[in-house]
Structure I
Amino acid sequence: MPELKVCGIGDETFAREAALRGVGFLGLIFAAGSPRLVSPAKAAAITAACAGLPARFVGVFVSHKVCEITEIARLVGFDVVQLHGDYSDSDVLALKAAGFEVWRLRKNCDVLDGPEDAVLLDGRSGGESRLADWSLVAPFKRAGRRVVLAGAVSKENIASAIATGADVIDVNSSLEKALGVKSLRLLDELLDAVSRTIAGS
C-alpha cells in the first residue's frame, strides 16, 4: 500500500494529530501567493511540535534558488524537498548532496530516468487543484521509479488513486474546511476510506 502525504499544513495541532494518526509525510508550502504559504519560522514551529513522531516533513518549493531551499530546509528540519518549478538535474543533485531526499514534478513521461528520488505527478494548474494524468504512473513504475501522485485526491477517489500503484498519495485541498485550513474530521474520513480500501484488497 502507498504512504499518505497531507500537504498545505499550516498549524501545529493539525500536524501533530495527523502524525499521530499515521500520516507518513506532512507537507509545508513555500509558494508565494498560495493561501497555504507558511513562513520559515512558522514551519519550524510545526516541525518542532511533531518532534519524536515518525512523520517526515516535506518542503514544497516553486521558485526559490537552491541555496535558499537549502537554508530553509535546514532551518525547518525538512527530510524531503519537493520541487515544482523549473529545476534542473544539477539543482536536484545539489539538494541531494546537501542531504535531502528530492521529489521533482514531471509533466509527461518523455524522459523516464532522472536524479530525483521520486517523480511527482500533479494536476494543479494556475492555483487550481485538478486531477493529474494518472496514466503516467504506470510507465514510471515500469522504469523502476518511485511515484508521488497529487492533484485533487479525495476520499471519493482515494481507492482509485491507490490502484494506480503510486508509492505516495498526496492529499491537500479536499481536507480543508476553509481555504488553507485543514480539518481533522475530513482527515479521519479520508483515513476511513483508505482503511476500507485496504480491507477490500
Structure II
Amino acid sequence: MDFSKRFLKEVIKTTKGISTKDIETAITLLRITQFGRRNLFIVGNGGSHASASHAVNDFRKICGMNAFTPFDNASEMTAHINDGGWDDSIVAWMELFSPRMHDTLLVLSVGGGNEDKNISSNIINAIRFAKKSMTFVISIVGRKEFAYSESDVSIFIPAKKDIVTPISESFHSVVCHLLVSHPKLKQNETKWESLE
C-alpha cells in the first residue's frame, strides 16, 4: 500500500477510535467556562500552537468565549522566556490573568509532555499551575503522557507511533472544530453556513 492510501486509512481508523464520551465531557466543562464568562487558555508548542491560535479565533468568534493563547504575542512571550526561562513561560503569562475556578486550560499537544525526557516542560508546569488554581484542564493528545494523565478530561488521538505527530496535529484542528460547532457551545453562525 502506498503511503498516501495508508495515511488516509489511518485518518479514518483514528476518527473511529476517538471517544465521543470524552468530547462530551469536555463540552460540559467548556459550557461552565462559557456561561460563567470565565477565561479559556489554549496552549501548544510548535505546530500545536498554530492550532491553538486558530482555535482562539473560533472560540471567540463562534462561541463568544474569552479565549487566549500565549504565543500570539511574540514580544511578551520572549520577554517571559528571557526573564524566567522556557519552563515557566506559560505560567508567567497565565499569572497575569489570575486564573481561578471555572477557567479552562485547553492543551493541544502531540505527546503531552514528559518530565524525564524534558519534553514540553512549559506545558507540564502550566497544567500544574492550572490545577492549583482550580482551573479545568482539557487535553487533546496523541500519547498517554503527562497531560493525558493529569487532565480533568483527555481526548486521546489513537494514532500509530510512526505517524503520531501529523495525525495528532491534524486532529487538534478536527476536534477543536467539532467543539466550536457543537450546538451546546456555538452562539454565532459561520459565514458560509449562513448563506442560502
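Listing for the model above:
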quantity: Given 15.6 for mean count of other Cβ atoms within 10 Å over residues 61-68, calculated: source structure among I, II; calculated: I
quantity: For distance in nm of label points 7 Å out along Cα→Cβ at positions 85 and 109 computed as 3.0, the structure of I, II it came from; calculated: I
quantity: Structure (I, II) behind the derived value 1.1 of distance in nm of label points 7 Å out along Cα→Cβ at positions 149 and 165; calculated: I
quantity: helix-only ellipticity at 222 nm (-39500 (n - 2.57) for each DSSP H run of 4 or more, over all residues; to 500) derived as -10000 - corresponding label from I, II; calculated: I
quantity: When relative contact order in percent (Cα under 8 Å, 6 or more apart) is computed for each of I, II, the largest belongs to; calculated: II
quantity: Distance in nm of label points 7 Å out along Cα→Cβ at positions 69 and 157 - highest-scoring structure of I, II; calculated: I
quantity: Computed 3.2 for distance in nm of label points 7 Å out along Cα→Cβ at positions 5 and 117 - originating structure among I, II; calculated: II
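Just so you know, all these numbers are worked out from the coordinates, no wet-lab data involved. Model, not experiment: these values are computed from the prediction. Cβ atoms are built from the backbone, for glycine too; each structure is taken alone.
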